1. Given a computed value of 19.3, 63 for Rg and Dmax of the Cα atoms in Å, which structure among I, II does it belong to?
2. Taking 22 as the value of relative contact order in percent (Cα under 8 Å, 6 or more apart) derived from one of the structures shown (I, II), identify that structure.
3. Supply the structure label, taken from I, II, corresponding to helix-only ellipticity at 222 nm (-39500 (n - 2.57) for each DSSP H run of 4 or more, over all residues; to 500) with the calculated value -22500.
4. If you work out distance in nm of label points 7 Å out along Cα→Cβ at positions 145 and 169 for I, II, which one comes out largest?
5. As an exercise: semi-axes √(5λ) of the Cα gyration tensor in Å, for residues 177-256 alone, calculated from one structure in I, II, equals 25, 22, 12. Which structure is it?
6. On distance in nm of label points 7 Å out along Cα→Cβ at positions 9 and 241, which of the structures labelled I, II is highest?
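Only the coordinates and a few stated rules stand behind these numbers; no lab work does. Predicted model, so just to flag it, every value in this text is computed and none were measured. Cβ atoms are built from the backbone, for glycine too; each structure is taken alone.
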Structure I
């Protein structure tokens, strides 16, 4: 009940940020890569790290290294929302923040050769989460399902984290959704929102995996993972620069090319991930069945993309015409 007191505080803080954002023109103007058509406040996702920093303060810093890492990665992401930032600086801060996260989770006790792939996976996942934030409601709705699933697991299956932190993260998502999950969003999450939320969710998923010893909980981010990985593969096939901005994700195709309302697409991703989470939580999947489940899910997702988008869109004219 104490955490519910955060709700009015977070609403007031976000409204205060809106005033500052308008005054200092922290806004997002539509361009050719945008999925929106009106000027909108950028960086509203700053409420995510603010909520967790408040929780850290009032709980006497129960996760001090994680909190410091969240602060660092949120600051550099917010700066990136304001003006272009060197990729080298961004990567350096991400490495430092993730290192602090690993130290907090106890991952540094593992052999060095095991940690390197996890660095690559986590930093890649953080950036993928950022790329998936392209239409109204998708980041906060999808994240809310993941956070609530983690809370449910923590309360009913295996205790791996302090529930208060998950509650506060969920409340910050609810507040942000009120202003973003609508046909004409008042604000966007910005890099500060998507990156910080990815950092938060990955931290708690890592805690869960380490405590349970079960890799199946990676599946709590399955739908985002499938969209990101398949998009990268198809862009490589089309010989595109995967580091350039684009609108090639499946959710972008549905929203921009098929003309589906943004909220429909966001709800679709949220509901499908919820069904996956229910399967993961309720089943007793071991390593081999889980890998088979991932493989089958990938095949189904690729097949769906071919049916909906077509060969020419996914493979390019050169290969599609062969």
Structure II
């Protein structure tokens, strides 16, 4: 049996500057905390600055020597994404690691400020735009990485619905979430292919947390929310355990671009992180390329490849 990988396996992060979206709670907070403890300078990119500052104080109490900053970022607004990217450019000379962690799951149908279906716009398009806008900062680092948090729910997104990306004809919040998580994976795979073709040492990696006990469930159907207090202790793992696949993807020296990390237990629901597989649909290179072109058009952000 392969040896388990835990937080104690994270190598020193001294000298690395890390930006994590949605880092004020849940998986993002646990990721930021673990990296700060290992010496990283951490930037919490969050929608609620007050909550971000509180999270920064909690991390500082755990890791007093850590440098922790907060940047306003609302992924449901391209204006905010541009503002956050501009602030990062103004404050920092490079980014060593970008963790695209923030996410929204199962809300009633709504749209972002730019008219995108909320889950696709927040989970995929917002991160696509942010990554492109700070790519120059990433490429200044000696060994940069982008880790994008997907989900096993990518299997529920049977396709990228180019004919109705924003679910205007009919809305299924579970399938819409699956589409956004499928898009996260396709973005990672296409980004890595483009980086490799241009000889870049930057790595694009994906991860998923399995079933983790976080606030992400707050928009789930009422029956799921009622059962959660009884089912979660049996099925779900802690946010700290759920963050381990992201942390391994972000720090393990053996990681290769285009890999996907998730829990190693049955069904990838819980357990210690290992390389896992994604569904066949996520590996369709033609759809990956079409999604990339569509994302550039919708966000107005083009990558210099």
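1. Going label by label, the one that fits is I.
2. I
3. I
4. II
5. I
6. Answer by largest value of distance in nm of label points 7 Å out along Cα→Cβ at positions 9 and 241: I.
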